[in-house]
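Each structure below appears as structure tokens.
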Structure 1
Amino acid sequence: MQIKDQLKQLKPYQPGKPIEEVKKEYQLDKIVKLASNENPFGCSVHAREAIQAELEHLAILS
């Protein structure tokens, strides 16, 4: 099997540090762990505006 050049250039996944290590490194008492797709600040105003601007272009395909 041949592997595409683009895939050969990918860097290995670097997992996040354990919570206890981060607390010690930054001298923190409390940490809230979020997944990589979570955001403590909610939806960006720019993202919300972009979504609203595209709502009229929605279509249902069957």
Structure 2
Amino acid sequence: HLSEREIEILQKICQGYSNQEIADQLNISKRTVDKHRSNLLEKTGSKNTANLVIYALKHKLVEF
């Protein structure tokens, strides 16, 4: 189960933003975004960002 914040960050990852850009947009530290990304990889069983994007699309967490 992903938190609202994790979903928000996942959506921004899918839009191609870097961890630093996401941090700046959400007014949080890059380290916090790094941790969220790490949690997302673990929770979704993803090995990399491409797998995260596929997960998001399959589960309809993002729209293009």
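From 1, 2, which structure was distance in nm of label points 7 Å out along Cα→Cβ at positions 19 and 43 = 2.9 calculated on? Mind showing how you got there, number by number?
Values: 1: 2.9; 2: 1.7.
It was calculated from structure 1.
Which of the displayed structures (1, 2) returns the greatest value of Kirkwood radius over Cα pairs in Å on calculation? Provide the component values of the computation, followed by the final result.
Working: 1: 16.9; 2: 11.5.
Of structures 1, 2, the maximum of Kirkwood radius over Cα pairs in Å occurs in 1.
Among the shown structures 1, 2, from which was the value -21000 of helix-only ellipticity at 222 nm (-39500 (n - 2.57) for each DSSP H run of 4 or more, over all residues; to 500) calculated? Intermediate results must be reported in sequence, preceding the final value.
On the way: 1: -9000; 2: -21000.
This value belongs to structure 2.
When you work out mean count of other Cβ atoms within 10 Å over residues 27-34 for each of the structures 1, 2, which one comes out largest? Don't skip to the end; give the middle numbers.
Details: 1: 7.9; 2: 13.6.
When mean count of other Cβ atoms within 10 Å over residues 27-34 is calculated for 1, 2, structure 2 comes out on top.
Only the coordinates and a few stated rules stand behind these numbers; no lab work does. Worth saying up front: this structure is predicted, and the values here are computed from it rather than measured. Cβ atoms are built from the backbone, for glycine too; each structure is taken alone.
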